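Next up: some structures, all given as structure tokens.
Since every read-out is calculated from the coordinates, none of them should be taken as a lab result. From a predicted model like this one, the values you see are computed outputs, not experimental measurements. Cβ atoms are built from the backbone, for glycine too; each structure is taken alone.
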Structure P
Amino acid sequence: MPRLAKMRREQAKTADSTRTLGYSAGMDLITTTPDLAAVCARLARHSYVTVDTEFLRESTYYSKLCLLQMAGPEDAVLVDPLAPGIDLAPFFALMADPVVEKVFHSARQDVEIIWFMGHLIPTPLFDTQIAAMVCGYGDSVSYEQLANDLAKARIDKSSRFTDWSRRPLSEQQLTYALADVTHLRTIYGALRSQLAETGREAWLDEEMAILTSPATYATKPEDAWLRLASRIRKPRDAAVLIELAAWREREARSRDVPRSRVMKDDTLVDVATHAPRSAEALGLLRSVPNGFERSRAASDVLEAVARGLARDPADIELPSRERGRAGGGALLDLLKVLLKAVSEGERVAPKIIASVDDLDAIAADDQADVPALKGWRRDIFGERALALKNGRLSLAVERSRVKIVAI
């Protein structure tokens, strides 16, 4: 009886806190640290927990976490990370629990938020989007499609693009958010079974190793220029862009604002190609806002330009713009056809077997250091790709389908 009375007191406390913030008392919304600790302890008793987040990033560099959704086999909860005084430490402890598998759909951005806020990566991890690709559901399959196919559920998408930072959240928003983790339980179970039946658990493990590697989320300001490298033609311009993009990245991080708030991409490239050496020259560029040359940031930009000009252009390697090097354009096209045929035959999404860059590298080098020539990818595709390239395999069409023929 004392335990029952305590549970009732806790339920009443949760109801009071939800009413204070304007939520429906019937919705299981966590707004206090003790309640969060209790629910995380409960979820930790199970072998898995499904997880999703709602966030905003329009006005900040780092994503702003607005809502957490979690579900175990028996219950599902919502957590308000913006509730006054709430500490997410119990949630982060659950994410680090090595016994509980954390299930996400398209986990990259969710994991990035947890990495930034909690300084950890959820492990062990199961991404249903990647698992679905391994099971043959196509490239980047949506949660809605999997919910429809595997859970026989329809997702109401009307709340997808709402402002999750505004309070109170509506009943419709909370219902939508909760569905993101409740149907995920069924999807997870179905995909787990399919992986076991096909013996492809190890295939997924390789992908999860990438998602759980800190290197995946540890971006370097010095590499920020690569996003714009295709718009640069000369090594000297690239040298300046490297310094400018690194400056913008650090500035955006320190101010927690989007990169474009510091300097737009077009302006960054314009400054890199013209390399102004004075405030006057900077102000003459058409893409530079009026008066920018008189701002504090202008001196930082000119210093970055000077550092870039001081670099040796010979040390700058521009990313290759050419596909199918060494006359391999036709071979690249054949490798794409082979990839499609293999993916259909093996029932695996093409994207997870090989990228266009992988195919391009294979066309140029039999020993290319690419995923498509390693592990299970080599077994089902890489060896065939090398055989096709070296004349030991051919492609034919039979009844409107590509047939792989050994020579």
Structure Q
Amino acid sequence: MNRKILDKAVQDYISSHLNADVNQIALSKSPFADVSSAELANQISAKKKSQKKLPTWFNTDGIYYPPTLSIEQTSSEITAKYKSGLVEGENLIDLTGGFGVDSYYFSKTVSQVTHCEINVELSEIANINAKALKVKNITFEAKDGLELLKNKDSFDTIYIDPARRATKGKVFMLKDCTPNVVGNLDILLEKSNRIIIKTAPLLDLTAGLQELKFVSEIHVVSIKNECKELLWIIEKGFSKELKITAATINDETKLFSFSKSELNCSPTLAKEINNFSYLYEPDAALLKSGAFNLIGNRYNLEKLHNQTQLYVSDNKETRFPGRIFKINEILSSSDLKKQKFLVGNVVVRNYPAKAEELTKKFKIKSDDTKFLIFTKNSKEENIVINAEIIQHY
């Protein structure tokens, strides 16, 4: 790394050029003898990417940014803060520390954090930034976390974020990641009673449970209806029932927690949806958790169709983690053809057409609050729900 990037004049240049064309900067002559144009372009690009994802870093002076790929791959502050609430004990080792966002938030929860990063330059960057952030209880080790762990005493919590290796298709297994958590799980359990594993939401929950043992909790974390990560809590010797939590983080955080056995329930299907006032659409975290039928039972909702994750009720339940719509009317396709000047966001759920096709066919203009939801009812009839949104994700 080039420490000259931390000089005040260079830092001022980076901050004042956040809206500049980084490609042009990279191709132009650098105004600094010891910092290249390519380095300036990377710092500007990485800092700008951090503005919303890592506001604490963005708003702190003297931050050194790694290549933009590291910023894209790191946890956001929102998810890192959530993870810090899952830690137990006084000391933690982060085996795959990276840019250090997770370690920073862990340091607010425990007395001592050990940050391991095999990439020497990235470890040094995280160390420098910790000083800028005035964090004093993180020890930085530029080593392979697993190898370091083998020669250390036990830790209260072990955190690991294995990187997915390239695989064909969208399906992947934990054993396809680096470090190989499955192959090294016994070593991890020798060193701690509590292990937190972060994986991409692409990992199937059933497949993950088949690969791991002693899983006590799974947390499915989403931000604004986008699943960001799965968190697997392993407790040595755990033999009780698995708990699953869907954490939906928006303006407020809503938690939907349940035991695995609660998934074995049947839905109540809505026979006549004209009798209901509100339509409910679950957040992506709830859908990933598999609680399709439990959602309705927990909030006293009736399901439109077995294969459609939409629910209706005559009551408004704002604790529901997802969108809520006020139903204005129920239409058929033929009813829609008779109407002129149709307005609304088109949503398709279990309907034999795409949103783009329907928008074009019926000449529907978009709107911020009005929706036309094309779906199917329990009688297998195609319907259109004219609704107005009253609660966003």
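Observations on the structure shown:
- When distance in nm of label points 7 Å out along Cα→Cβ at positions 95 and 135 is computed for each of P, Q, the largest belongs to: P
- Entry that produces 8 once relative contact order in percent (Cα under 8 Å, 6 or more apart) is calculated, selected from P, Q: Q
- Among candidates P, Q, the computation of helix-only ellipticity at 222 nm (-39500 (n - 2.57) for each DSSP H run of 4 or more, over all residues; to 500) that gave -8000 used structure Q.
- Computed 14.5 for mean count of other Cβ atoms within 10 Å over residues 263-270 - originating structure among P, Q: Q
- For semi-axes √(5λ) of the Cα gyration tensor in Å computed as 42, 36, 17, the structure of P, Q it came from: P
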